[in-house]
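Read through the structures below before going on.
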Structure I
């Protein structure tokens, strides 16, 4: 398959499905934008397997197939016609993706398929690192960084932060799928049953606020990544995290809202956040040369 066609297919998948991420991805220059779309399209494929209606053994077999599809072992890839894999392999050739992160993503979705229960917050963080910290590390390979050793764990932390927001936003939807992500320790702490439809609302509100405060700490720590990125990559990150932080704000203000549907932002507000992120990044890029000149003149 033609590589350009493969990337176009991935961008169509991303545009149609990445309701929050695409607002940031589209701020990137073309080569990085299409690479991010390739990563997203693969992640979406894996997530859809986990969230689908197939039998567990079929899901596990499909996840094993997905794992095999990205087990390149450094050798020349065989000819393939799958547009997502064509684009992803080209992205790897250009940006040296950390292939272990693709495996971590699949490990996390396998945990979903196996109905894993998380006893402690540390257990939940481990899962979030698999399904979302992995995306942070893959994204960082595409962005590049002035200090990769410092940036890697921060990208992972931002992935955890955004996944924790997803978990809080989707408490009801996940329960209806048979999944409970919040730690059993915390349900006990607030004397709150794992079933949000029967939980006393005051206890559930306190539990959600407690988890939201924890989540905010992950955002605060992870956003130290932004100064380590170029301006356009920084705009992408601040747009995506800005949207998620606003969702978290809404959840904190009205925790019981998670019982009445998915908390989200209207498209105009997402676009406003993205535009503000790009403007901030442009200002930062414009002032950086002047700051370097000032330092040099001393």
Structure II
């Protein structure tokens, strides 16, 4: 089946009402759609979406799905399944480069067929795809060697879209194949979840990752075990037990590590004051932040900044 390719190179009008499934299908039908544009202070209300890869460069793009928030930046990408509803916004500061790769329903079926059906069956019935969509674990993913080179290739090729439609189309096939393989590699993590039934393992895994993604995305917020338990819809101690078992650290330890990572990034890339860094990373005061920092790195924040600049 032919799968046309479309490029949207400017953020759509948030007030146009073109965010329903029916409107999307009427416009793009069998097309894969790449949205590659720059903007800041852009907001979209809750809307339907196809299977998509969400990326952002040079700043943050934020997605809200239910009670969970996802901050997409240079270091990660977000996967959302067909039919997921969410809102999104681009932060007001930087002129963020946003890249979304949307896979249409027929394309998903065709790629799954090639990967799931034997070579003999493909030759005998080459145009009978599986009636099955691609399913991915909806969470933030650190850029990796399997998926990310293909994302970066699409990003580069779409800058000269008309002359690169053929290589982009080929790259999309390999990208979706890599996403399927990446998802299959998560099964080992899911099997390690402490539960009897496989469906329960998957559900606990999903909820734990929503909590982890929330802490990755909002480390500066006032986060407690109780507030995280409401996101996960798990009792606080059940969440604590499962999180420690699966991530080898408690939610509090994970949060402090993420806050320290962000503090290091701000220290080395800006001249922000200690008070500013505390505000941006969620530490309550400069004294406790400085003590934790020195305990971990054996240097004060200022000494660390000076050592990096040498």
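Derivation of every value follows stated rules applied to the coordinates shown; laboratory data play no part. Fair warning: this is a prediction, and the values are worked out from it, not measured in the lab. Cβ atoms are built from the backbone, for glycine too; each structure is taken alone.
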Fill in the blank from the handout: Value 2.0 of distance in nm of label points 7 Å out along Cα→Cβ at positions 174 and 270 was derived from the coordinates of, among I, II, structure I
Practice task
Using helix-only ellipticity at 222 nm (-39500 (n - 2.57) for each DSSP H run of 4 or more, over all residues; to 500) as the calculated read-out, with -15000 as its value, let me know the right label among I, II.
Solution key: II
Completion exercise
Taking mean count of other Cβ atoms within 10 Å over residues 38-45 for each of I, II, the highest value is that of structure I
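Can you say which of I, II returns 4, 16, 25, 22, 12, 8, 7, 5, 2, 0 when P(r) over Cα pairs in 5 Å bins from 0, in percent, for residues 166-229 alone is computed? Present the calculation step by step, with values, prior to reporting the outcome.
On the way: I: 4, 16, 25, 22, 12, 8, 7, 5, 2, 0; II: 4, 14, 16, 14, 15, 14, 11, 7, 3, 1, 0.
For P(r) over Cα pairs in 5 Å bins from 0, in percent, for residues 166-229 alone, the value 4, 16, 25, 22, 12, 8, 7, 5, 2, 0 is produced by structure I.
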Handout entry: Structure responsible for 20, with relative contact order in percent (Cα under 8 Å, 6 or more apart) calculated and labels I, II on offer
Key = I
